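Heads up, there are several structures right after this.
No lab work stands behind these numbers, since they all come straight from the coordinates. Just so we're clear, the structure is a prediction, and the values are computed from it rather than from any experiment. Cβ atoms are built from the backbone, for glycine too; each structure is taken alone.
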Structure P
Amino acid sequence: MFYSHSLEDNKFDFFVSFLIYIVKGDLSYVNLVTPIIKDAHELANGQKDFYSIDRNNFPIIVHLVETEREYFRALNADHLTTDQYQHILNLVSQQREVAVV
């Protein structure tokens, strides 16, 4: 159980760090973040279900959709702004704070 929980924590940590770099202007991480956000968008819209989203990033995708389903439903994952990346970073960062407490 500890191993599994540690892997999930690492996935969130990497995702958060990639988003931080993107918000700061380093767009080289966009290709790592976009598939996760696209899966969240497609899950929120019913184009994908829990069985067809990326298994490696499953906890992140599910967390995003469960936190703000309507936001991800309306999001255009192909054309994200810095403010949208910041909003997603805030959503994931809130999850990390809860996990640490």
Structure Q
Amino acid sequence: MADFDGFEFIVTEQEDVMLIIYARSSNPINPTVSINKQEKSVILHRNQNDIVTLENVEDNVIDILSEENALLIAEVIPTENPLENEVKQVYEAKIS
């Protein structure tokens, strides 16, 4: 399990949440998300061998995700200009 600090949660006015992370080398297979309110962390199980822990998640994001069934995730390939990052894949992870 790896701690991961290259992430961003985007929350819309309708309180929809999307997670943006750097692209990983493996593909997601039946991805799931678990939430630890006490630790303010989100754990993404991308596949059997790739588990990512996102720490210091804002309280409002934790609260919204606690009420949701799934989280939309976009994996990007970073560039020198963040506005030009390439989206590698987008998928949903079931929140357990």
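Here is how the numbers come out for the structure above:
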| quantity | calculated |
| --- | --- |
| helix-only ellipticity at 222 nm (-39500 (n - 2.57) for each DSSP H run of 4 or more, over all residues; to 500) from the coordinates reads -23500; which among P, Q | P |
| Which of P, Q yields 16.4 [mean count of other Cβ atoms within 10 Å over residues 53-60, calculated] | P |
